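The structures considered in this document are given below.
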Structure P
Amino acid sequence: MKIRQVVAGAVAFAAITTSILAAVPASAADPTPPWETGNTLFPGALNYPNLDPNSKGGLTFYDASGTEITGGSDLTHIADFIVTTGTPARTAADTANVIFALPDHTKPSSLTWAAGAAAGSQYFPVLTPSNLASVASTVPVASLGVNEGNLSTFLQVASPDTTAGYANIIQVRVKDGGYTGATSGVNSPNYFWSVDIEYNDGVSALTDGLLPGHWKVYYPAPPSKTDPAVSAVTASPVSPAPHASSVDLSVTVSVVGDATTHPAGTVHFFDGLIDLGAASYDTVTGLATFTDATPADGSHSYTAHFTPTDSATYNTMNSASLSFTVSAAPVPKDDTATTISSTSPSLTAITTQAVTVTAHVADIAGGHTATVPTGSITVKVDGSAVGTASVNAATGNVVVTIAASTLTVGTHALTAEYTPSGNFNSSTTAASTTYTITLAPPVNFIAPSPGTARVGVAALCNPGAWTYAGTFKYQWFKRQTSTVAWTALTTLTTSRSSGVLASTYAGWQLRCLVTASNPTSQASAYSAAATVALGAASTATARPSFIGTPAVGSLLTARVGTWTTPTPTSYLYVWKVGTVIVSRASTYRPTAAYRGLLISLSVSALRTGYLTATATSAVAKIA
């Protein structure tokens, strides 16, 4: 025989709490089972004389908190406690065991039905919950472990009777043990306390609406009672509470559908399955309060259990559970020291260089071996964050790279801040590291251009495109051919102009030198070479003409006309009769061969280093 101390487990509590919500009450219209014919053997039995002749009385089912249930949705564990009513236990009996019995219409006496143990023998009375602990020691109380009361298993090995009135009914029995007196007559161990329950195992069911997987008390039908309403548990302070907090719990009890009625009774608060004790309950307001003095660190599950004074009118009821956490006692944290170990380049850089900062955090151990702190370090420039990295678990370092051109020209203050994870305190560099940024040298990325080089005008140097250039200076160079050296045409000056190019430079090569400067450095770049072109030709503003009569033998003298600058220094003459050139001199006498034909004069203006221009006179007929 299994003998154990009765303390229901948390799994059972959860399972039966679900059963309460899903319970289906018995109907007064349910027909009385044929075997419930009444008895005369036990006149003190519940509902005498309407019980099975072999029954000493009835049974009441409870969940782990001591709440009465009349059905449930778990056929693998129908209850946590089963309490007998009616006839007391036999003198000195101290254990109870639970039995499932299978009604059989072929066997008139219920003592001959097939039966199986649903739970081993347990001592009574129980120690918890409080309302069952107060039951007299003469009342057998069966306590079912989380794997006991398994109706599903019993049905799998049994052969239920399908006869009307017997189908889908199981008789639950409790017998007492430990009795040492006479075992005949009313003290026979064959007799029992009982109740009939209906089940729907999903394979077979009655037609009264009981859902698959559910069970309910069928006979005797439990009396109709009013359900109390127990509000959700509230706690102060709220979860998570600091270590060593005193937690105040409260609920409100009323009647379902009537918030103004507060039934008399007692309220106990539970932490899991531990009864914390009776609460202060005000039946005027329905408020029940309790102080759980300094609950342990960790997780808790608070519920409230209401037990009515008038149990004939009201059911017992549980609140929903409140998950609650008490924080662990804070562990003293290690102080840390954060420094900037190095910079690269060291302490100064130009604007085109990226700057790498290495920061370090150390554990300032307090009486124990130092470890590498965990967390991250943020590097700041002039108080603004420029990068964050996780601390290297082996070295305690972080490396943060500041992109080129991020830092402005000038002096900056570098600092580092450690943000801990784990058991460490934060820290900041004790002093900033001074870092200087200077401009990078100018860099030419589009070459200078010499512009148009032509005699008689000035060439203008285009500096091209540069980075980090502030100002420009220019110098011009010349050479006659590519085989000779360049010589300076001008000195270094801020002017882009080469000056007016003399005619002597025609055909020479010309280039400019651009020197770009910023406050810290300078750089130079040459343009490509350009060949100096001839200057623009003069233009005739008055056409050439000739003096004399256009007649055979008459002397004609050329007149050059008027020309713009550059002023020509010499002229060329071409006399034409028709299209035939007849002279290149400045004078001409027509011959008889050309009488009656047209004569004209073309004059070309010449100047060294400039293009030649030609203009033609009006034509005249030779007489």
Structure Q
Amino acid sequence: MAKLPTLLAICCAALAAGGALAQQASATEASERDYFEDLPVVLSVSRLAQPLNEVPGAVTVIDRELIRRSGAREVADVLRLVPGFLVTRRNGANPLATYHGAQDIYGARMQVYVDGRSVYSSFYLGDTHRGLQGIVLEDIERIEVLRGSNSASYGANAFLGVVNIITRHAADSRGGMVSLTRGDKGIDDGVARVGWAAGDIHLRLTASHRRDRGLDDLHDDSLLAQAHLRADWNPRPSDEVRLNMGSMRGRFGEGTRPAATNPGNIERMIDWEDVYMNASWRRDLGDGEEVAVHASYERDAYGDRFPYATIPTVTIDNGGNGDRMELGLQHTLRLAGRDRLVWGLEWRRETAQSQPFFFSNATFSANRFRGFLNYEWRPHPQVVVNAGGLYENHNIIGDSFAPRLMANFHFATDHTLRAGMTSASRAPGLYELRGDTRFFNGAALADWTFRSSGKVKAERLLSQEIGYLGRFRSLGLTVDGRAFVERMNDRIRFAGRTGAGVPNDAVNTPGPHIHGFEYQFDWQPTATTRILLAEAHLRSASGRADEVIEAPHRSTTLTLIQQLMRGVDLSLISHATTPFSWSGTNNVLDTPRQLDARLGWAFAMGATRGEASVTVQALNGGHQEYVRANRFNRRAFATLRLDF
């Protein structure tokens, strides 16, 4: 694929076209309603509520009905429905979803929000995969996925993509619900939920556990228990107050057998705990103006201590904890005509404490201050321009600025072209900036594996794209396509180790240049049939002599949802990629293919509604996961859900 032209010029061309159209405007112009009707409203991309065809980027929206029919047990599996997303399991206890390439095993180059709370961990190398596990699917209203960088709205770490998970309003979860799942590989899941009102405050309490034995021939059993509370209060019609709080506790199997093959990674159980609180208040000031504030706190802790297999007097310890605190203010207002502006300030403090990772019992911290602005300008009813950016000060690595310019041109009713460019950054984590890892045999230094010089800089990404969103109402078809060039610079790697006792350092290296195109089709040919196609075509190259295929040349997910008869529906999801290798491995996987099938039957018994379903994952047989030696084999499970 040829490189895209400089898209800033395309933005200008779109504006010029809009100006020409303005001079020719007539009574036959499409109205605002023509453009907005029936389109999902996206809340998280520019921090303005916008219909899908006016969002400055390509967005996939997954609603709770699609989540239910997917048969997924956790969020990572749901993200296979998004073009360009790669999903794997480092082992059965560590599912991972990332976008545009297997560049890390923790999802550290992606930002994930749940009801406005970032689940990006400050511990070790940064992490979103544990945060993705700590979500109960039955509570989700919808998932908005921006396919591309969004540092212009959410700062460093919104690097390759942003997943925004929105749970249901507590008032929409009145009554009780229980769900039980049993199946192969030790699958044992349960969810219980109750929703009630206390005066004008609506509350929802959800508790769940999820258990399985992981992949075959690996020590990767997992058990995750969690509880979440959401409260929604409208003290007056113009005010909305929300409180979220919760706790998660998990045990996850890790390690290889026999121990002699990797004595520093023996079979063991890792303990994880997480607690959080998130509060927000929004006031509608009228005439399109509103102000909102939010505050959140989260703490996660790991316990992972075990002896080195061949030298039992040497102890390996990967334990520690991280804390995150954030305060934010956001102000939205309508300007002259239909133009809108949103601006805000945020402060975030991250801390990490781990004696084995920092060779110190001290608590290390980083403070970030952000200021952001997005201006939605409408020079003509058929042209929308989003311009803005985010300034961020990191007290260790300094200042950064992430601008964005995107133009959307409604060239016909239900058809929109989009073009623009943005830049993004990923700040190094506290371990990359301050880490110092040493191992001792008694009082003697046995090995020194890492020591940060503190000189590493933030990773940078420049992204250019053009896109198309079209609706063909007579066919029941929606098409969304995106072509892009992404150039990463200053990619962070560990380098410098030449032998025992010589530590690695975090250094910046040239990053990959990724270009390609992706698209999604959502087709409803009849009232009982829905077909979705999500496909991405990528080429990634860094110019390194030891370069591996970090991104599949093609990844495809095809979904069929079919209502068979009254109350009975069938879902089939096929996912496949061309061969590629995950970061940190030299194993190029064979073409992974997975076919999942789900059959569900909805029923009612008086006021109680229920559903019984059977799901078979990897119906087509097993496939390689993460490395060639790991296999995800066929498994089946049944679920019974009752709402009362």
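Values in this text are rule-based calculations from the coordinates and carry no lab data. If you're wondering where the values come from, they're calculated on a predicted model, not measured in any experiment. Cβ atoms are built from the backbone, for glycine too; each structure is taken alone.
Can you rank P, Q by FRET efficiency 1/(1 + (r/R0)^6) of positions 172 and 236 (r between Cβ atoms, R0 = 41 Å, to 0.05) and just name the one with the largest value?
Values: P: 0.40; Q: 1.00.
Comparing P, Q by FRET efficiency 1/(1 + (r/R0)^6) of positions 172 and 236 (r between Cβ atoms, R0 = 41 Å, to 0.05), the maximum is at Q.
Work out the source of 12 here, i.e. which of P, Q gives that when relative contact order in percent (Cα under 8 Å, 6 or more apart) is computed.
Q
Tell me which of P, Q gives 61 when you compute percent of Cα pairs over 45 Å apart.
Here the read-out was taken from P.
Going by distance in nm of label points 7 Å out along Cα→Cβ at positions 44 and 540, which of structures P, Q comes out largest?
P
Say we calculate FRET efficiency 1/(1 + (r/R0)^6) of positions 300 and 524 (r between Cβ atoms, R0 = 41 Å, to 0.05) for every structure; which of P, Q gives the highest result?
Q
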